[in-house]
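Below you'll find a set of structures to go through.
What follows draws every value from the coordinates through simple rules; no lab data is involved. Since the structure is predicted, the reported quantities are computational estimates derived from the model, not experimental observations. Cβ atoms are built from the backbone, for glycine too; each structure is taken alone.
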Structure P
Amino acid sequence: MGKRTYSAEYREEAVKMVIETSRPIAAVARDLGIKEGTLGNWVNRYRNDHPATEELNISDRARLKELEKEVRDLRMERDFLKKAAAFFAKEQ
């Protein structure tokens, strides 16, 4: 099996999915159908080239995790309500 090549734009978008959403590399790699190690290398290279300007302390990280969970929960609720509204709109 030959070695696959990915465009710079594709690699950049995959890295953004990990960095900006704080999703695990394994989950993003699985969703995109690429090897976890490959995406991990891209993310490590990005982090080395773009060092964080300020690290979050423990309480900030905990708050960020809470907010990310709240956003996920609200999106799921919104999506459910959209589907329910569409279902009931069909019945009338």
Structure Q
Amino acid sequence: MATKTAILNVRTDAAIKREAQRVFKRMGLDLSTGVNMYLTRVAQDKAMPFTPRTVNGFTPEFEARVLREMAYAKKYGKRYSTVEEALKAVS
């Protein structure tokens, strides 16, 4: 039985594409195979194969907790002397 294929058009930053191609090439793969491996893993696991992070390096859930705590602190006068102290309070 022949495998059905579909065409996938994806817009991405040119520099990211080039770097991904270099990585896949070192692994002996082309970009299409690498993307197919990723999509196969997502389909199998019903999830992303990594934990997404915000630009601040946090998971979206943790960053939301930090933002909620900051809003609470601002509203009710709670103050922290350091970032570490604030992060400790929400951990």
**Asked** Between structures P, Q, where is mean count of other Cβ atoms within 10 Å over residues 5-12 highest?
**Response** P
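Figure out for me which of the structures P, Q the number 18 belongs to, where relative contact order in percent (Cα under 8 Å, 6 or more apart) was derived from the coordinates. Could the numbers behind the result be given before it?
Details: P: 18; Q: 11.
For relative contact order in percent (Cα under 8 Å, 6 or more apart), the value 18 is produced by structure P.
Compare mean count of other Cβ atoms within 10 Å over residues 21-28 across structures P, Q and report the one with the greatest value. Mind dumping the intermediate values first?
Working: P: 14.1; Q: 11.4.
Sorting by mean count of other Cβ atoms within 10 Å over residues 21-28 in descending order puts P first.
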**Message:** Of the structures labelled P, Q, one was used to calculate Rg and Dmax of the Cα atoms in Å, giving 18.2, 57. Name it.
**Reply:** P
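If helix-only ellipticity at 222 nm (-39500 (n - 2.57) for each DSSP H run of 4 or more, over all residues; to 500) is computed to be -18500, which of P, Q is the source?
Q
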